[in-house]
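Bear in mind that the values in this text are calculations on the coordinates, not laboratory data. Just so it is clear, the structure is predicted and the values come from calculations on it, not from any experiment. Cβ atoms are built from the backbone, for glycine too; each structure is taken alone.
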Structure I
Amino acid sequence: EYGLAGRRYLTKGTDPRTHNIHSYTSGDSELHRHLAFRDYLRAHPDVAADYVSLKRRLAAECNHDIDKYCEGKDTFIKHHQRLALEYVSSQT
């Protein structure tokens, strides 16, 4: 849904949007990737702060153009998702 196979995406509120919910079937490989990214950000607050800064800057620059906003996050996310998967693997 919305470009991600297997995902259900729900929102609450419109202005401002108050909730974003992403759901996957248990065991879905995309779920593993998302949880790894979340856990990595929790374990690396400096990276999380950089991500917040990037998202805020893009929100200001992209003027509600969601495609441009997502493109702006793409390189950061792909780089840190790779590191996140390595991080999660090293924790087990």
Structure II
Amino acid sequence: ISFKFPVKPSGLILYYGEYGGNINVEINGVLENVQDFSDINGKIIGGVNVTLTGVSGPMGILNLQGTITSFSIGGQELWIDHICPRK
């Protein structure tokens, strides 16, 4: 799933469930291909701080903090819900 925002949000939250395979996350044109969300926890991708909260087994919340011009995410066995850009 790919997003290009008409107004650049200052952050984004996304609820996820990861159940196998790899995960692709692209923020502001910078791509990370990782095994698990925990591999990007605490990283800066495309100038945006990435943190995880509410992690319970395979589920959690992806928090992005920083100006986002584009965002894409995908995975083999990935469920996503509540994609909420912040003003």
Structure III
Amino acid sequence: MKIEIFKDEELMFNITKHELVPKHRIISEDEKQQLFVKLKISAEQMPKILKRDPVCRYLGAESGDVVEILRNSRTAGVSVYYKIVEDKIMKL
């Protein structure tokens, strides 16, 4: 069981319903493996998103999960973006 603690002010509105926040979802392990094969990449090569990101907290994302982000684009319609959840991002 996982429990996430939010401050009252964080619950004043649902951030996933805000017009500027694109749709996020955690993909399954099977989808994650298929993505790595399709893109010929490893987890280390993926863009990162912090576990403490408000949407990640809302979704209950854990380190190692991959989040699919559907962004509206004037030129592409909808673009799909993937990020891997990490506890902290290491700087080189």
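Compute relative contact order in percent (Cα under 8 Å, 6 or more apart) for each of I, II, III and report the one that scores greatest.
Ranking I, II, III on relative contact order in percent (Cα under 8 Å, 6 or more apart), first place is II.
Among candidates I, II, III, the computation of Cα extents along the principal axes in Å that gave 33, 22, 22 used structure II.
From I, II, III, which structure was helix-only ellipticity at 222 nm (-39500 (n - 2.57) for each DSSP H run of 4 or more, over all residues; to 500) = -22000 calculated on? Value -22000 for helix-only ellipticity at 222 nm (-39500 (n - 2.57) for each DSSP H run of 4 or more, over all residues; to 500) corresponds to I out of I, II, III. Calculating distance in nm of label points 7 Å out along Cα→Cβ at positions 12 and 44 for structures I, II, III picks out III as the one with the greatest value.
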